[in-house]
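Below: a set of structures, written as structure tokens.
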Structure I
Amino acid sequence: MSSGSTDKRRVQFRAPESLVERTDALAAVLETNRTDVIISALRDHLRNAAHDDELKQEIAGAYYDGEISFEELRELLGHEEAANFRVLKQQLDEEFIEAVGEELVE
């Protein structure tokens, strides 16, 4: 996933009419367009998500369960936080393998 500002992808979605109207009103106040307001809001939401402990745990859980890749984890939480979760995942995997190995020996 590239984070370059020149890389763009068209995205279409449906939103409640009242939300679109509020977005357009804010765009008019800011003398910009709807797309810029939505992109700004999305950036803020993703930035805040990286600091929300409960959501961080959900993101980590998705990584541990293989639902998202390390690269996606890094994009969401930043390199340092993602590296910490990767180390923890490796430790958990090693502990699991050791525990299963001990059970098989018994």
Structure II
Amino acid sequence: MIRKASIMFVYKEQFDEYKRRHDEIWPEMVEGLKEHGAHNYSIFLEKETGKLFAYLEIEDEDKWSKMAQSAICKKWWDYMEPLMETNSDNSPRSVDLDELFYLA
């Protein structure tokens, strides 16, 4: 598995709604994530800043990169856009993190 981590940014007044939408994630979104090789996906919130720390494990970079082109992913981005900082295509603005340490 390939471990990936990134930081995204949720608006402070939208913390509860962001959590609610993830608590009620669409089954077809879960299916899409799994079909594109995602495992052990977690998102954590730093309340003081609105930073989200996302961690997931993927099977393959090419397979994972196709998730962003899927209709369900684009629909999810449109749904989440009012709650967080996004790019012009409504994808979450994110910063990829480099792994510096891993203990198995």
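Computed from the coordinates by the stated procedures, all read-outs in this text should not be read as laboratory data. All values reported here derive from a predicted model rather than from experimental measurement.
Observations
- Origin of the derived value -24000 (helix-only ellipticity at 222 nm (-39500 (n - 2.57) for each DSSP H run of 4 or more, over all residues; to 500); candidates I, II): I
- At a computed 70, 28, 23 (Cα extents along the principal axes in Å), which of I, II: I
- Of the structures I, II, the one that 41 was derived from, the read-out being relative contact order in percent (Cα under 8 Å, 6 or more apart): II
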